[in-house]
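What follows is a group of structures, each given as structure tokens.
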Structure I
Amino acid sequence: MITANARATFGPGEPFQATTIDRRDLGPRDVLIEIKYCGICHSDIHTARGEWGAVNYPLVPGHEITGIVAEVGSEVTKFAVGDRVGVGCMVDSCRECENCRKGEEQYCLKGNTLTYAAVDKYGQYTQGGYSTHIVVDEDFVLRIPEGLELDVAAPLLCAGITTYSPLRHWEAGPGKKVAIVGLGGLGHMAVKLAHAMGAEVTVLSQSLKKKDDGLRLGADHYYATSDPETFKKLTGTFDLIVNTVSAKIDIDAYLSLLSLDGTLVNVGAPAEPLSLNVFSILHQRRSFAGSTIGGIRETQEMLDFCAKHHIGAEIEVISADKIDEAYARVLASDVRYRFVIDISTMRTV
């Protein structure tokens with residue numbers, strides 16, 4: 001076993017504590033990664049607090065991981081010691097089902113193995129990137145292209161691919177009007193990516209307090225959804241709306257903003273159920289869809305796209321002893337726009 005220093009929570013709402021965890025010995029196709037940075041995702045908070053179901057504690061979250069290859073197994077062909085790499089939200093899948101064969105491992109019909117809070121094929125409970133080291137099968141390791149610094153690249157492994165995948169699938173690009181709901185960790189990446197793809201981008205946010213940021217990041221328009229006139233003015237406007245917020249919203253109101261054959265895609269994951277009136281989608285043949293992360297192939301495509309267009313996350317780097325404070329600030333929307341943990345600050349127990 002390989003011992004890694006980590007930060008873990010030992011129960012719902014419990015503070016993070018310094019601890020150690022065991023990583024498996026390298027198999028023939030495994031890669032040992034020395035983690036340099038790990039982003040803090042809203043999913044980490046939901047999971048750590050038990051809001052998405054039962055959790056086995058202690059829990060080490062983190063699925064926005066970048067680092068350096070420290071060792072490789074005897075049969076590894078894709079990576080070498082010293083390579084700059086990343087790990088996202090999953091570390092394995094069945095590799096055999098129809099979806100996996102299509103390169104859509106995120107939709108594995110047998111269920112993929114999440115980077116943390118899951119049980120892997122070895123029967124071990126997976127632990128995430130709030131730690132100094134991780135062992136991952138080479139097929140689920142991503143290469144970080146030159147030109148992307150490891151700190152700003154970390155959030156791309158979740159926030160980046162979560163927004164890139166629906167933008168690509170629903171063909172955001174020149175001639176398309178795309179709205180992004182929310183300008184947070186996911187939303188700010190969606191704005192950057194949609195702009196780089198050539199779409200006309202509008203941000204729909206509760207207020208105008210982040211308007212300058214939104215326009216700087218690539219938005220063409222910015223509206224406050226707290227203003228009732230916004231929904232009247234923009235009725236029937238958009239080809240695609242990407243909802244990035246992890247809170248309950250009025251789905252019917254946002255569906256009214258779609259043009260003929262337009263699609264509202266939900267990527268935010270609120271803890272409470274959402275509801276809609278079916279007439280909201282019958283009208284104008286609108287669609288309400290969902291999307292999660294991308295497969296490994298698409299995630300690598302996203303990283304290469306970001307390197308080509310000089311796109312990284314807007315981050316605030318914190319030390320490992322500031323995780324609880326960062327969680328509180330995320331919930332208060334007091335971050336622009338992603339916290340990233342500097343793993344070098346993770347002291348030994």
Structure II
Amino acid sequence: MRVKGKTRRLMSWGLCAAALVAASATPAGAAAPRDRDRPAERPAWTLTDTGTDARFRGLAAVDRRTAWVAGSGGTVLRTVDGGRHWRDVSPAGAAREALEFRDIEAFDARRAVALAIGEGEASRVYRTEDGGATWTESFRNTDARAFYDCLTFFDSRHGLAMSDPVDGRYRILSTADGGRSWRVLPATGMPDARPGEAAFAAGGQCLVSSGPRDVWLATGGADTARVLHSADRGLTWTAAESTIPAGDPARGVFALAFRDRRHGIAVGGDYRPGEASPRAAAVSGDGGRTWRQSATPPAAYRSGVAWLPHSGSAALAVGPTGTDLTTDGGRTWRTVDTGSYDTVDCTADGGCWAAGEQGRVARSGH
């Protein structure tokens with residue numbers, strides 16, 4: 001996403017990132033300086049108490065105080081005080097039907113759009129305008145062949161959602177009224193999907209946008225992992241091969257982040273625990289037309305990635321085994337936290353949030 005507030009100065013995470021770089025530069029086996037030697041480094045993340053054990057793969061950070069998370073068991077939560085308190089704002093009946101929310105996009109503290117994933121009618125879109133007090137179901141998939149994975153918004157009115165291939169091509173939904181109504185776009189401008197190719201509903205970042213018209217779609221499962229790009233809000237697409245390994249239904253590109261219409265990062269790997277994930281990150285400087293392998297990628301599978309605001313070179317990647325930081329635009333990464341997270345999002349006022357299993361939601365520690 002993400003639709004954010006007006007540009008503000010980056011303060012908190014920039015300081016935290018600098019501290020993390022210094023901390024991670026400590027030689028292996030060397031003792032960290034004690035408090036009397038220098039101020040203690042603050043942690044990358046501060047966990048908040050969500051009061052639930054739902055797994056949150058959907059995350060929409062509005063600012064340092066306001067964030068929405070969506071996850072398993074039909075659960076949607078919202079905070080407006082920096083995570084000190086979370087309110088259960090789940091759509092009525094969502095828990096009873098055990099809906100799997102995998103993506104949520106928020107415009108502010110009151111307006112949000114959430115995507116439930118699954119085959120057939122399990123794929124749905126809900127919208128709220130009153131902070132989650134009430135929700136309206138604005139789309140329910142009636143095609144048993146479709147399986148929706150992710151959604152994104154260009155602004156508060158225009159957005160897209162995507163499904164795994166139907167009749168050999170990815171299916172794209174479009175809205176021009178903030179998610180109140182949706183229509184399926186023609187498939188004529190979509191390249192053919194490759195055998196076994198699909199997207200991963202792992203952290204709400206398999207479909208991402210930057211600016212008023214550009215959008216990218218991440219794939220895996222086929223012989224190669226690709227990134228598809230549209231410069232006209234999903235009407236026509238081009239495809240480029242990434243350097244992230246695929247060749248298996250569990251491998252490919254899981255998440256994308258573009259800080260502008262040219263500079264992007266892709267992360268992924270093999271989501272199965274214990275499986276190696278070499279070459280798990282790639283970068284693009286030409287809008288996704290070509291991708292270069294990260295010289296030092298994250299050491300394991302990563303399902304979420306976000307640029308630090310107001311930085312042309314710093315970004316975070318998260319996954320079940322930890323958080324990685326890059327300060328050179330995605331070319332090299334270093335692990336800075338070992339907590340489990342599925343998705344990450346940063347805001348224009350310097351706030352960063354992460355969410356994952358067992359109700360884990362954290363914010364940057366400053």
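A short reminder: the numbers here are calculations on the coordinates, not readings from a lab. All figures in this text were calculated on a predicted structure; none of them were measured in a lab. Cβ atoms are built from the backbone, for glycine too; each structure is taken alone.
Before moving on, here are some points about what is shown:
- At a computed -1000 (helix-only ellipticity at 222 nm (-39500 (n - 2.57) for each DSSP H run of 4 or more, over all residues; to 500)), which of I, II: II
- Of the structures I, II, the one that 24, 20, 11 was derived from, the read-out being semi-axes √(5λ) of the Cα gyration tensor in Å, for residues 88-175 alone: I
- Which entry (I, II) yields the derived value 19.1, 66 for Rg and Dmax of the Cα atoms in Å: II
- Among I, II, which structure scores highest (criterion: mean count of other Cβ atoms within 10 Å over residues 184-191): I
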